[in-house]
Structure P
Amino acid sequence: MATISTNTLLARLNWRYATKKFDPARKIPTATWVALEQALVLSPSSYGLQPYRFLVITDPKLRETLKPLAWGQPQVTEASHLVVFARKTTMTEADVTKFVNLTTDARSMPRGSLQSYYDMMVGDLVKGPRNARVGEWAARQTYIALGNLLTAAALLGIDACPMEGLDPAKFDEVLGLPARGYSTVCACALGYRAADDKYATAKKVRYPAGELIEHH
């Protein structure tokens, strides 16, 4: 399998930044967007349960409605695509059963062959003490997916801006999420940087590796 070089990887990660000003005239090609959606689908999650939904908001009127709920940030309406990351607010035995059945079907395994795995997940997330904080657990899974999307976008030359500057409760109301058992965590705008975005040429600021990474 072909791999990219370490230099290419680091170059793309240095190229990316939280784009503040997008070119509204440039749209992400369909094939590229399909690949980015698949990057979301392929993101890892705890137990593999995928306790989230990714809402791709392309309707201009809806994005205009959401903009003031995100502190008026222009990325909401100017970017080619906007993705809202929503977490599951509860985890039930039915959710675990659905995933176990999906797994056994995908791998041609007999039903019941994952009973111990099922029991472990239910014992942890449904009946265990973590159930009281399962929304927090689910939110952390969405951030894994967000990170995966940001890296995939950078590798494909797509600009992105992760966004926590929004009112989750109001986003939930507009998008009808509570009735579906989900809640907004964050969003991500994607597209192409505007030629005059001053942040595009700003030096990336990071602590040196020696302050962030320890070897033991």
Structure Q
Amino acid sequence: MEKSWRNIALSLAGLVQCAAQVEELAKTGYLKTEQFETAVKSLLKLNPSSTEDVFDGVPALAAGLELLENLLENHRAPKHSDTLRYVLGVIHLQNRLSKRKDILYIIGTRIEKAHQQADHFGLTHDNVVSNIADIYTDTISKFSYRIQVTGEYNYLQQKRVASQIRALLLAGIRSATLWRQVGGTRWHLLFFRTKLLHAVRDLRRQGQVH
């Protein structure tokens, strides 16, 4: 895939959108259906033709692009602290995962089966989401580093919510992997925020054109 600020911004927006959903779900028990579908779809897209194709187009990442713009402008804003913590946690996990070819193989094989299951039941059917959550539990959760999700106890104790959160985290790792593949690095977040901001704003303008 072509390396460009556009692709780096797109994949990062996918990750941010997943992280924001984790925060909202953990605190409110509420999930935006279209954004959740985008996350699951990106995870199950086995042979994308481009970065944009992973997410089925720029408009599907409207919320992620908006939040990414806010984070780049003011990453110290307290209201975004949990989302930013999840983003950085997912990037850390993805980096660890990239060194474990054995676990990557297991995840790849099981994602293919989840893809077949989604063809039968539908993208966000409970069976599919539960299957994806199990992939996360059986692989990513085995790392010593864990992402601590904070929110309302009553929501976090619900099996369905827990499964949706794990599915979102795995989709976030997918976006973080894509981000690395198109040339994204943590240095960009520190030293190239202006270039990233320009790319995000261009994408937001593109996403608003119908």
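What follows is calculated from the coordinates using simple rules that are stated; it is not laboratory data. Owing to the predicted nature of the structure, the values given are computational and were not obtained by experimental measurement. Cβ atoms are built from the backbone, for glycine too; each structure is taken alone.
Identify the structure, out of P, Q, from whose coordinates mean count of other Cβ atoms within 10 Å over residues 87-94 was calculated to give 17.4.
Structure P accounts for this read-out.
Can you rank P, Q by relative contact order in percent (Cα under 8 Å, 6 or more apart) and just name the one with the largest value?
Q
A value of -23500 was derived for helix-only ellipticity at 222 nm (-39500 (n - 2.57) for each DSSP H run of 4 or more, over all residues; to 500); which structure in P, Q was it taken from?
Q
A value of 0.90 was computed for FRET efficiency 1/(1 + (r/R0)^6) of positions 31 and 175 (r between Cβ atoms, R0 = 25 Å, to 0.05); which of P, Q is the source structure?
Q
log10 I(q)/I(0) by the Debye sum over Cα atoms at q = 0.08, 0.11 Å⁻¹ was computed and gave -0.24, -0.47; which structure, P, Q, did it come from?
Q
Ranked on mean count of other Cβ atoms within 10 Å over residues 119-126, which label among P, Q comes first with the largest value?
P
For mean count of other Cβ atoms within 10 Å over residues 23-30, the calculated result is 17.1, so let me know which of P, Q that is.
Q
Thinking only about distance in nm of label points 7 Å out along Cα→Cβ at positions 7 and 183, which of P, Q has the largest value?
Structure P gives the largest value of distance in nm of label points 7 Å out along Cα→Cβ at positions 7 and 183 among P, Q.
Thinking only about mean count of other Cβ atoms within 10 Å over residues 151-158, which of P, Q has the largest value?
Greatest value across P, Q: structure P.
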